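K.L.:
So, here's a batch of structures to check.
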Structure I
Amino acid sequence: MASESFDFKQVTRVTAGAIGEPGKRAFYLQLRAAGELVSLALEKDQLRILTERLQEVFTRVSVPPAGSPPNMALEEPITPVWRVGFMTLTYSQEEEIFEVSLVEMVEEGDQAATGHFQASLAQMQALATHAAGVISAGRPPCPMCGGPIDHDGGVCPRLNGHH
């Protein structure tokens, strides 16, 4: 069964969050537009990369000082419509609008759903700030391999002769 695609011209809300204990957290990107709520599952690394890309853009454009942050908590029900396979992010300086395109992670040969939304500079600033906090709330990275400390109770792969 094919997942549902969506295309939001302008979201009224965009946020991210994690549910669960560090090391076993599930990460979500959540959008609201025209009364519709969409939750998407994604990997922590995908959220980290999105946050880093947003911060790169902010270093190149004049960003107004952030006001008081909006409520960035995930909204219930948190039922992901699908898992993000990959995403692209573009920024229009003239319009001060971000465009985000998402493609569902599917088995080879299956039809992937797509998602697209536009968000304002202020919305994406709030997302980047909030997402950075969500990411840092997990397990710290191992200084040797970069993987999460704990390694599922095992030893760092760099210490056991594997890379």
Structure II
Amino acid sequence: MVAGKRLPRKKASQTVERTLILLKPDCVQRRLCGKVISRFEDKALNIVALKLLNVTPELAKQHYAEHVAKPFYPGLEAFITASPVVAMVLEGLEAIRVVRDMLGATNGLKAAAGTIRGDYSSSRQMNLVHASDGPEAAAREIALYFHANELCPYTPCLTPWLKAGDE
């Protein structure tokens, strides 16, 4: 306070981000997609794009380009192309970090209870969900799975009830 007047609060430095999410073949086959999507929605993340698709070997090579020459890649490609995936783009404040925190450790056996992997996975490879690991990766991965005209941003009418106006 200055001379009996309240200073305006500064806006938080949080940024709205987008991240690519893949509900992997094990998530689809185990019929966990609804539970996982609900957790993202419960966290006030907006789904701005969503589709079911088969990942082709070509798309897998583009998505996992940094791993193609590694010895484990053939198994990774076989897994990701074995069954449909649900691809989606989530949008929200600090979405990349928030989603990765929600997922938990890559290895489901090491993921904390209460995280998606901690609650539903007991494998390193079959860990249910892929999420972008940074803004550059998110932009690259979103472009692999979605055309710009497939993104449908919106502001839910309940947004004022999810966070204070100065956040």
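K.L.:
Taking Rg/Rh (Cα atoms, Kirkwood Rh) from the coordinates of each of I, II, which one would give 1.00?
P.N.:
Derived from the structure labelled I.
K.L.:
Upon calculation of helix-only ellipticity at 222 nm (-39500 (n - 2.57) for each DSSP H run of 4 or more, over all residues; to 500) from the atomic coordinates, which of the structures I, II produces -9000?
P.N.:
II
K.L.:
Consider the structures I, II: one of them gives 1.00 for FRET efficiency 1/(1 + (r/R0)^6) of positions 18 and 74 (r between Cβ atoms, R0 = 35 Å, to 0.05) as calculated from the coordinates. Say which.
P.N.:
The read-out was computed on structure I.
K.L.:
For structures I, II, calculate relative contact order in percent (Cα under 8 Å, 6 or more apart) and state which one comes out highest.
P.N.:
Going through I, II one by one, relative contact order in percent (Cα under 8 Å, 6 or more apart) peaks for structure II.
Where a number appears in this text, it was derived from the coordinates with a stated rule and is not lab data. What you see is a predicted model, and the numbers here were worked out from it, not measured in a lab. Cβ atoms are built from the backbone, for glycine too; each structure is taken alone.
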